[in-house]
1. Could you tell me which structure in P, Q, R was used to calculate percent of Cα pairs over 35 Å apart as 57?
2. When relative contact order in percent (Cα under 8 Å, 6 or more apart) is calculated for each of the structures P, Q, R, which structure yields the highest value?
3. The value -21500 for helix-only ellipticity at 222 nm (-39500 (n - 2.57) for each DSSP H run of 4 or more, over all residues; to 500) was derived from one model only; which of P, Q, R is it?
Structure P
Amino acid sequence: MARTTVEKRVTDLENALMQMVYQSRQTDIRFAAFVDEMAVFKNEMKVFKDEMTDFKNEMKVFKDEMTDFKNEMNVFKDEMVTFKNETKVYMERLDSITADMNRKWGELANKMGTIAEDIVAPGFPFLIEKTFNFSVEDIGVRRRIKDQEGNSWEFDVIARAGEYLFIIDVKSSYNKIEYIHYFYEVLLPKAKELLPEFKIREYRLVGCIASFRLDDSIICKASEMGILAISLGGSYLNFLNFEDVKRKL
């Protein structure tokens, strides 16, 4: 009876030891798993920390870029203010220049009406003397003569020199071919018909056109018609096509 009790106790003790060994083994397994999980967590935290460091650096770069952008915008704003002020000054100057030019153009437009009197008539005698080597005997401007029908005809400049009688048609800009056709086909024949000079003496009539601006096409047409083209400006008055026309005079 006592032996049976002892054997039972031994068996219980063995079972208890086995249970302890089992529990200890389970604890070791769980601890090892925990260690592995902690290692994984530690690595993940390191990766996260590195990512946060990169993010922090990127945010710093972004902040610096935003600061640079802000500075550039301030510079741009200052430049726009300067540009606006300069534009305002330029526009004010432009308005002043435009007003001055309008005034000068108005004065010039008024002056254009006296080209024959102020420029052509005073300079033509010197041009004739230089070119033909004889003097102008008489010169007149704005000669108006009526025909038998009562129509009034005006000739800008008329000059007598030797055997020649010069009729000069003056325009500020002789830029239309119709002008020279009218002068050649209408005014010159009317001059020969109406001027009293031709009733006294048979002059050789010479047509001339004078302008600040003479297109090449006008000069070419004048040469074909035997008309002298005179430029106004430069060295005062000059014949532009004398060599082409002189054999027709």
Structure Q
Amino acid sequence: MSKIIHKPACKPLYRRVLLKISGEALMGNEKYGQDYKTIERICRDIKSALAIGVELCLVVGGGNIFRGIDGANSGMERASADYMGMLATVLNALAIQNTLERMGVDTRVLSAINMMQVCEPYVRRRAMRHMERGRVVIFAAGTGNPFFTTDTAAALRANEMGCDLLMKGTQVDGVYSADPRKDKKAKHFDTLSYHEVLVRDLKVMDQSAISLARENKIPIMVFSIHNKDSIAQAVCGKGKFTVITDKKR
């Protein structure tokens, strides 16, 4: 009997990808915290992307639990508020790790703030080795420094890991001229340049993250994290999304 070979659903356009997941994406329909059904769905999508041969690492935010900037706006000292936000990202990273490993996906959580009893400290060469061995690496605690967002951490880690693409999973399917949930006439952009994002002050990622990606020529793909298999589809160039790059497609 001949062996049946299952071909991947699509051919990925990128080999190594960093996926930025906001904390808010983990809330589902809840107003606060983690929605485990949503986390499971996202993790299934991550597993689907791995199945087509993509190497994945993740940066996760913490806004579903605590946002440093909100704490600062409420009167907290900014650095302390940001450290609290970093700890929130560790909680989310551990939840994603647990869910992925229950699905049979080997993972490692590496934190920019040392907490040896909980996860590994971030060491670039160690993270690279984990990825070379096929593990999903989840980066927690942002950059480990206050005053920097997890968007900047995502751009930084994408550069350090030699990623071909930085993906940002959001609540909508790309970048629009205005919030499409509030303005039905908002225009969707298929492509944008880094310069256009900065000049138009489009709220995609903070300017430090955009500039860092631009300097190192890493394209940014903005897509909806809420559609089934959206990660694998987007990596294959399918579906609706926005690509930010200086290159013409």
Structure R
Amino acid sequence: MLQKKRKRKISHMVLVTSDAADAGVKQFRIKSWALWIVIVVLCVITGILIGYIAYEDRIWVAMDNRSDLQTKQIATLQETNAGLRAEKLALESQIADQEKTIQILSDTINQHTKTIQEMQDILDKQSTPTEFPLSGSAAMDTVEDDEIMCVFTVAVGKTVTATAMGTVTDVEQDEEFGYRVVIDHGNGYVTIYRNGSTPLVKPGDSVYVGRALYEITKKHEKMGYQIMKDEVYINPEEMLSISG
């Protein structure tokens, strides 16, 4: 039989010594593959060092360029940020101005609303028949029947006046007093004035508080006064008492 050849294991010995007179010699045995690894690592490191030395300027230029690019990017971002802050401040200023304008408009609207309400209150008051229907004093009797009426005894020369603002709807003959003037005040109230003197108004006339409707003449000293609310007769004394 043929004998198998044994593979020889090759190893290297490293001797470490010193130039001192009494220095000894140290021996290290290293295997071949380990030696090759050390050689390769040293070659790689040497190559890197040689490459660095050869391309050092280019490396630094590249790093400088990269640093300049980053610096420019940072500067651009800072400018953009500053621009955004300026826009924010401008928007905040615009919002503040708009809020002031809105407040002014709101105050104006509130003032106008208040004025309109005050005017409406005045119109409501002027359209409510609470004033005395004569230019002077007079004796008064109340007739309590289906059509409640106050009957005044008036001195000659006095005038019968509108007790509220409104529109004359009728001027017609009246069997008991002679004439009858009807005024619609536009809010559910209607007033009726009865007297034998010649009426001073005609249908369609707009009247104000105190407008003369009759001038009392001889033999016509009696004047009847009535108020209707929503087509129902009410006692005029109640309205006169409200006005004081």
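Bear in mind that the values in this text are calculations on the coordinates, not laboratory data. A quick note: this is a predicted structure, and the numbers were derived from the prediction, not measured.
1. Working: P: 57; Q: 10; R: 62.
The value was obtained from structure P.
2. Details: P: 11; Q: 22; R: 14.
Once relative contact order in percent (Cα under 8 Å, 6 or more apart) is worked out for each structure, Q has the highest.
3. Values: P: -21500; Q: -11000; R: -15000.
It traces back to P.
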